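In what follows, structures are represented as structure tokens.
All of the numbers you see were taken from the coordinates with simple rules; none came from a lab. Here the structure is a predicted model, which is why all the values come from computation and not from measurement. Cβ atoms are built from the backbone, for glycine too; each structure is taken alone.
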Structure 1
Amino acid sequence: MNWKVLEHVPLLLYILAAKTLILCLAFAGVKIYQRKRLEAKEPRLEAEKKDQAEKKDN
């Protein structure tokens, strides 16, 4: 077995941890973006439903 490879294990673990952290932050950012976009669209959808309900009543 090549024992020189074992000297690089800590560096590889740091790289893996950094990659995992970056991916988690990216997914969290996407979820926040999706939620804000949905919240911005919500009042417009409610207004459309209200208009449709009023049309049915008339």
Structure 2
Amino acid sequence: MTVKGTPGRVIRIDDETWAEYGEVCEAKGLSRAADLRVYIKAQIAAHKRRLRADSES
């Protein structure tokens, strides 16, 4: 459990990519974790929209 109460997750990313991603997130004013949460939630929302569209067809 992390300090903020959300479970920690382990992912494998090479050091160079992780460092560059850190630079991108810093420029966006987000932590890597916050940026990943935004991306994941957007992917979930897009998937749900596709499922709804398919069921309406």
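helix-only ellipticity at 222 nm (-39500 (n - 2.57) for each DSSP H run of 4 or more, over all residues; to 500) computed as -31500: which structure among 1, 2? Structure of origin is 1.
If we compute mean count of other Cβ atoms within 10 Å over residues 10-17 for structures 1, 2, which one ends up with the highest value?
Result for mean count of other Cβ atoms within 10 Å over residues 10-17 over 1, 2: largest is 1.
For which of the structures 1, 2 does the calculation of semi-axes √(5λ) of the Cα gyration tensor in Å return 56, 8, 4? Going label by label, the one that fits is 1.
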